[in-house]
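Next up, some structures in structure tokens.
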Structure P
Amino acid sequence: MRDQQLIKFLVTALAVFISGMLLPGVDVANVWVAMVLAAILALLNRFVKPLLILLTIPATVFTLGLFLFVINGVIIFIADWLVPDQFFSVRNFLMGIVFSLLIAFTTSILENLLGVQQPKK
């Protein structure tokens, strides 16, 4: 179980690094910064994102769930605020949303290639 969590963390860090290299408006300094950023994003997604979703239920329902993309962009911008600019920066809000989508897509592909299983609930 712990091995799967470590692999998922490393896959997420690799996805952050790859996504940062692919997008011109996102700068990730190196792999170590990507690992720190992956840890920060994991904490934000665990503790802050559910609160944001709860507070924005009307907007999410009204937009048929599309407001969740905005919440993902906000999470990226909070991480950008927490990590110094010389290590990680996002140019604008739209780039933050695209970055979050690319991280999710890249993580999904890498997990499927490596055979990482989803945890049982």
Structure Q
Amino acid sequence: MKKINTQGIQIYTFNKNELDFISLTDIARYKDAERTDYLIQNWMRTRDTVDFLGIWERLNNPDFKPIEFDGFRNKAGLNSFSLTPKRWIEGVNAIGMINKSGRHGGGTFAHKDIAFK
């Protein structure tokens, strides 16, 4: 686990299977330290984000579940739709997002391509 500092905030990163992951939780903390989970969920519920995540997984994940993805995509953007990182990861067998536990360096991490989106 490494830390980078940018614009006065500390962001955790790590490498897994030669892929770089960046903490979405730390990025969200910059916007609203009290509601990081909400910010991530709100970002994930949009059709554009779900489409982007699905494309990334199709290109990089041989075990991606496209049928489950279609269920998320069909509901994305609706007022009644919510999507958490855990639900996404488990639902489509995602490898582009990871939930890590722990007080320091825990939270939701995404592959750098996703995090920079």
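We did not get these values from a lab; they are worked out from the coordinates using the rules stated. Just so you know, these numbers come straight off a predicted model, no measurement behind them. Cβ atoms are built from the backbone, for glycine too; each structure is taken alone.
To which of P, Q does the computed value 3.2 (distance in nm of label points 7 Å out along Cα→Cβ at positions 47 and 63) belong? Please report the intermediate quantities before stating the final value.
On the way: P: 2.5; Q: 3.2.
Clearly, the read-out refers to Q.
If helix-only ellipticity at 222 nm (-39500 (n - 2.57) for each DSSP H run of 4 or more, over all residues; to 500) is computed to be -12500, which of P, Q is the source? Traced to structure Q.
As an exercise: distance in nm of label points 7 Å out along Cα→Cβ at positions 55 and 71, calculated from one structure in P, Q, equals 1.2. Which structure is it?
Checking each candidate, the match is P.
Here FRET efficiency 1/(1 + (r/R0)^6) of positions 15 and 79 (r between Cβ atoms, R0 = 35 Å, to 0.05) has been calculated and equals 0.35, so which of P, Q was it run on?
Numbers: P: 1.00; Q: 0.35.
It traces back to Q.
Calculated for structures P, Q, relative contact order in percent (Cα under 8 Å, 6 or more apart) is largest in P.
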